[in-house]
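Engineer: What follows is a group of structures, each given as structure tokens.
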Structure I
Amino acid sequence: MDKIIIHGGVRLAGTVPVSGAKNAALTLLPCALLTDEPLTLRNLPRLADIDSFQHLLNQFGVSTMIAGSRPEDFGRVMTLAATRITSTVAPYELVRKMRASILVLGPMLARMGEAKVSLPGGCAIGNRPIDLHLKVLEAFGATIELAAGYVRAIAPDGGLPGGDYSFPVVSVGATENALMAAVLASGTSTLHNAAREPEIVDLCNLLVAMGAQIEGIGGSDLTIHGVHRLHGATYMVMPDRIEAGSYACAAAITGGEALLMGARIEDMAATVQALRDAGVLCEARPGGLYVAADGPIQPVTLSTAPYPGFATDMQAQLMALLCRAEGASVLTETIFENRYMHVPELNRMSAHIETKGRTAIVHGVKQLIGADVMATDLRASMSLVIAGLASSGETQVHRLYHLDRGYERLEEKLALLGADIERVGGD
């Protein structure tokens, strides 16, 4: 199994391209199921999760073609054609690899009138039930059955009629499934307390480009007027705000600077504010976001929250940065109850972090020390890499399959900034 070896202490500086957003791409891909015309997605990141979702769509009879590109290029162009759906079952062996697989439920139900999807897998970062996905589909007229580890959704004769639903808590995935189900409903649907993430806006924009009628895009109240059919489109995946924030933390922890090409500062206001509170310069530049840290890292206190709050997907990376702060920081995780699995690994690198329930107290230290560490989930993996960049000696990060799910050719991008990092075959 591969591992990453980092020799820390090198100040990072330079320019790095930001890839298409993983979380957006995994929502845009199932939109191919909503039309019998081709859907072309540009700026699609080269990630294991994208490949897994492609294979899942192939299971349904969707053809996929990747445009010719050089291996050294970041991103790619994929055209998907669901001319004829040959299966409405998403089997366990494909779905178990990632939680985003549940996002085929809404579009398949909308177009075919039924869908059978295995309960999903993914990072083990806490309980993430799909009950809201099912409740909103029921509100739109679907009948839901659970049996033998599968969810079966059935629309009435004539398709989903649509309906109204108020989310008791904000759910990104359930909002996405609801949107894809509602666009082909026979009536009008409304969503209240819907998620507002930029990735939701990206999904809405693609659906509109395909002929959907959606009001309130960017807000928490959405109205979807169902249409008879959608057509194909060509669409550019938004830049990855989590990847951009991760590289910002990587540059900052080394006292360095980076121009993150393609990053959109308006999509990551909470992350930018947290970095500024920590003493990191962040400013929009032509084509991207510039970050620099030429002074001590300052402690911060914050909680994760649904957008526009501080993203849970940035918590681990910011924690790594705060390990070098001059003082104690307090982070509270409000989204997932088990998202501090990186803490013991950071402490192996001489960090000083205490956890009390959903709160972590990060006592800044003068020096981190390289060690052998093991990745436990996607964002935790990146926190260990960030810490390794600022550590004395050598850090070896194991279980890279987590990183490969969400960061496109990580070591190559960090090398562009001057990092002493390499991927090698493990034992």
Structure II
Amino acid sequence: MDNTTINQPVTYSLSIKGDEKSFYKELEIFTQSVIQELSIFFNKEVDGLVKFLSQNKTEELRTKEEYSFELIIIGTLWNIYNGYAQKDNSFVVDTLLPHLNNLRKKNQMLKPYVDDVKGYFLSRIYSNPEVDVKPEYSLYEFKRLIKWLDATGEFGEEVKRMNNWYAFLLGFSDERVKQLLSKVSSYATYFSDLSRNALGQYTNGVHNYLKNIHPQMKNREDYIFCGRKEEEYLMNLVGAEVLNKSLKKSFSQASKRVILLPTCMCKPDNGQCKAIFAEIEGKCTSCSRNCIVNTIKNQVEDKNTTVALITHSSSFSRVLQKYENQTGVGLVGIACILNLLTGGYELKRLNIPAQCVFLNYSGCKKHWTKDGVPTTLYIEQLKQILAQKEIATTHEAKEEVKMAV
């Protein structure tokens, strides 16, 4: 996508080469190399965590690749946000923001007013980090970081996984905690450099956006979300790829498919989308020939695959409620980079077979552009994901023949 089509800088574009196929291939190759390195550098720690979670029956065990990647998440978020978490904002972080987060979830009518208050305090805790204080790699600082991240309301799923590591580290000596957290922080810095070299061409709009646009968003509820650093974009890219591989088998076995498309993709001819909404899910009525939602619907929808619209990522959790533990239905989540990792974690936690596809760029007016620019996706990637069922079915049929023989 040509960035000049948007009146302000976009943060990322997967279409920078004119062919998103290149991006998905490069992401796959890079992710494989990262996972191989993690298995070498942190094998002992991951094995220890898996044993700890198993003994304590904390959760249904996930893949070692997922647990390994969580260390990149911890290190990246530590490197970016620990300076803010060290500041003395205990009342705001421990009490006020958690209360506001709960209030905006429970009362949709109050949400706009709550968001104004929340935006004000988010802008205060996300300013002037402690830069003169040398980071202390300790459980105390780790817990402070977790509480700070949780209070923002932007890292809910990540916090759940960081709490697993915190509980595990409680059994470590102070010195071992220091060594591990220091190692994780250092590796995250190395990962940022590595991923920027491999994939940075797709995220090179982030710096310009943060410098020229983000300061104007102070006191908004999405101030921290829109202020995410390039390292986080790259982390989310790789993390979503890790989760896709983890969820691939269960998705391929689902007999029904639902594709969740954000309404920021809609491009009605007359400026008014005619999708019909029942509660929080919408159905495309094919009101515009040039709308990509209509194109996707016409190309992939059949008796086993349906297309549904959701108004915003904040609606995502409510949509997922009816699919929880419904393993016969596989969801395909479509979202921008900053939403896919968190969304993928939520899908897996709710035992929903799923796969994810990135929007080619961000353009919704809620966060990124004044008037909103219709977003797109690489349809061939979506088709490839939907074809996993056919591949799995063929493989299973071959296995049945072998067993019969």
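Engineer: Could you figure out which one of I, II the value 62 for percent of Cα pairs over 19 Å apart, for residues 147-218 alone was computed from?
Structural biologist: II
Engineer: If you don't mind, another one. Looking just at volume of the Cα convex hull per residue in Å³, for residues 27-178 alone, which of the labels I, II belongs to the structure with the highest value?
Structural biologist: Answer by largest value of volume of the Cα convex hull per residue in Å³, for residues 27-178 alone: II.
Engineer: Work out distance in nm of label points 7 Å out along Cα→Cβ at positions 155 and 259 for each of structures I, II, then name the structure with the largest result.
Structural biologist: Across I, II, distance in nm of label points 7 Å out along Cα→Cβ at positions 155 and 259 peaks for I.
Engineer: Let me ask something else. When Rg/Rh (Cα atoms, Kirkwood Rh), for residues 131-378 alone is calculated for each of the structures I, II, which structure yields the highest value?
Structural biologist: I
Engineer: With distance in nm of label points 7 Å out along Cα→Cβ at positions 91 and 211 derived from the coordinates and found to be 3.9, which of I, II does the value describe?
Structural biologist: II
Engineer: Here is a follow-up. If helix-only ellipticity at 222 nm (-39500 (n - 2.57) for each DSSP H run of 4 or more, over all residues; to 500) computes to -17500, which of I, II did it come from?
Structural biologist: II
Engineer: While we're here: Of the structures labelled I, II, one was used to calculate FRET efficiency 1/(1 + (r/R0)^6) of positions 43 and 267 (r between Cβ atoms, R0 = 35 Å, to 0.05), giving 0.15. Name it.
Structural biologist: II
Engineer: Shifting gears a bit: When FRET efficiency 1/(1 + (r/R0)^6) of positions 107 and 347 (r between Cβ atoms, R0 = 35 Å, to 0.05) is computed for each of I, II, which one produces 0.20?
Structural biologist: I
Here, each number is a calculation from the coordinates, and none is a lab measurement. Not measured: the values here are computed from a predicted model. Cβ atoms are built from the backbone, for glycine too; each structure is taken alone.
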